[in-house]
Every structure is written in structure tokens, then in C-alpha cells.
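In the part that follows, the structures are each spelled out as C-alpha cells.
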Structure 1
Amino acid sequence: MSTIIGGVTVADPVVPARKMQLFNGAYSAAIDGTTLMDGTGTKTKWSLEWQQLTQTQYDALIAKLTVTGSQTFSPPEESGTYTVLVRQDTLTTEATTDGSGTMYFNVKADLQEV
């Protein structure tokens, strides 16, 4: 298992990642009261979390998560590759230190299929 974002292997997120199917389209009511669905397809969204990353792992991951254009994504638990955007409004980071003063980083982000 390895996680690849934008062609670069990064640390694997905490598994299992939350994966959701997003519906693209609209619902409306017909005259007779039935619900009509006008869909254009579904897209996948992954909510990912990384814990206890070293500075090197963090730097490699953040370099990919701060890209504002689309890039490829290969989740660790699947064999497929997807084209995604990082939802910048969901990117959060937290730094912690252990007893010896070594810094570790926790990161959360959502990737959405385009």
C-alpha cells in the first residue's frame, strides 16, 4: 500500500479514509408529486488524516496538498488512480513535540474528484 499524490509517494494516511460519493445534479417535483432526478453523475471525495508525521514527511505532503490545480491521486487501499483537487478550505495542520523536543505533525484534508 502506498499513497501517491501528483506523482509523488507520500506517507500513508490513517486508514480507513472516509470516502463519500457526491451526486451532481438536481431533484425536482413533477406535477403528479413524484420526485424527478436529473443527474449528471457522481464524484468521489476522500477525507484523509495523517498523524505523527516527521518534518520530512510533512514537507513532502504539504508540497502536494497546497497545489491549487488538479493532480492525480492513488489511495493506499485501492489500485485505481483519480484526478482530484485538494479542498483548500479543509486543509488543517497541527504540530506537536515529544519529550525530546522532536516535532511531529498531524494533517487533515479532503480530496475531491474532478
Structure 2
Amino acid sequence: MVNKLQFGKLPNDGDASQTIVRKAIDNAISALGGPIHKTIIWHMNNRGVFANPKKIDINFFYDNLRELLGPGADMIMEDTWEHLQKQHGVHFDRDFERKHTPAEKIRKVMEIGEA
């Protein structure tokens, strides 16, 4: 069930959740290193995706990422989700985890953080 989200060390605060998700995304992109990292950052900056360093519209980010990388965008979302799990203790119940993509899980975390 979605109601069984555990935030662990993630604050149940919209602004803090936004910042933490943004940092997790930055970590996932940075891990790619070199030219791919610079290309993604350049593309996202030019599209206004990274206009606010403390907030992110996850749908806008994911749409632009898929446009740039195609299916490779899912790898970045998976890395972002793993970071949220490991660094901040974010978990859903097993049923929700199995049925949803990393992008959907991140969206749900952000929705709950804004509630």
C-alpha cells in the first residue's frame, strides 16, 4: 500500500523533500562522469529544468531526460531511487515497490512530501 511509505531520515516536508530528491538526482548524474554528465547538465539548464537548485519538477525532468537519453533515463532514475533508499531510508511496502518504476516511486515521495 502507498500509505506504508517510510521516510527514515527523509523529512516529511515539501521543501526538504524537494532538496533531497534534487541532490539524489545530482548524485546519479555525477556518477556518470565526464562528457555525459556535462551534456545532461547543459541540456537541463538550457531547458530550465534545473532553474531552481533546491526544487525539481520530477515530471519535467524525466520527460527531458527521456528525450535526451531514451531508455537510459531509467538508469538515472533507478540510481536516484537507490540513493534515496540508502541515504535517507525511503521505502514503500514490497507490493508497491514491485509494481512501480523508480520514476513513479520518486514522484510519490514528492507528492507525499508536499502533502
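Every number in this text was worked out from the coordinates using simple rules, so none of it is lab data. Every value quoted in this text rests on a predicted model; they were computed, and no experiment measured them.
Which structure, out of 1, 2, was semi-axes √(5λ) of the Cα gyration tensor in Å calculated from, if the result is 23, 15, 12? Traced to structure 2.
With helix-only ellipticity at 222 nm (-39500 (n - 2.57) for each DSSP H run of 4 or more, over all residues; to 500) coming out at -22000, pick the structure among 1, 2 it was computed from. This figure was derived from 2. For relative contact order in percent (Cα under 8 Å, 6 or more apart), the highest value in the series 1, 2 is held by structure 2.
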